[in-house]
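Before anything else, here is the set of structures, which you'll find just below.
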Structure P
């Protein structure tokens, strides 16, 4: 079940720099400077964890692939309108990072280091 706190944290996770502004624009009350600093540190730590696990790099690569699909399959986004795709990349990246963190926070997924999901395992 999604809570108001989940929604606020999702907004914050979109950007450690502008997440507070996004939350405020969506109607969340501004917080004290102390709370804002704590939230900023929390979000920075969450982004760092996703970097450390290689999640960020995977998302960047997937965003590239997705935007290639868009530019190939959507003729209206080619030529002079190709800039739309480029400006969309940062939005998709931020959304993806926030979504992964939401899934982690709600224990829908977990980060497991050094597990290869594409290897075949043999019984010993």
Structure Q
């Protein structure tokens, strides 16, 4: 039996690094896996600055052994990446989770403070 489908969106003004974790409490009698369908990300334009949006899988829920699924770098554009849903990651009840990390970068080493700007990230997937 297939588990629930998810679409999670994160968007707000950032001037540093922001981690957003998503954990579900879903049980089933079988062995389950996370399957990711797509990842989209973008950021508001800020002259000479850039943003990075990353999608990670955290199997044990500790944040120590993150597996990078995808990363999008942007200077004001929005991108969408589709995934092969045959690639699956073990689902551990109340442990495994998804992490979206959004990072705003400044202009140079002389002025490393990024201008606050909207940074968007969205992933779509399911537990199967």
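Read-outs throughout are calculated quantities, based only on the coordinates presented, and are distinct from any laboratory measurement. Quick caveat, the model's predicted, so the values are computed rather than measured. Cβ atoms are built from the backbone, for glycine too; each structure is taken alone.
Structure above, values below:
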quantity: Of the structures P, Q, the one that 0 was derived from, the read-out being helix-only ellipticity at 222 nm (-39500 (n - 2.57) for each DSSP H run of 4 or more, over all residues; to 500); calculated: Q
quantity: Among P, Q, structure where FRET efficiency 1/(1 + (r/R0)^6) of positions 53 and 69 (r between Cβ atoms, R0 = 30 Å, to 0.05) as derived comes to 1.00; calculated: Q
quantity: Answer label among P, Q for the case where distance in nm of label points 7 Å out along Cα→Cβ at positions 5 and 85, calculated from the coordinates, equals 4.2; calculated: P
quantity: Ranking P, Q by mean projected area of the Cα convex hull in nm², the structure that comes out highest; calculated: P
quantity: When relative contact order in percent (Cα under 8 Å, 6 or more apart) is computed for each of P, Q, the largest belongs to; calculated: Q
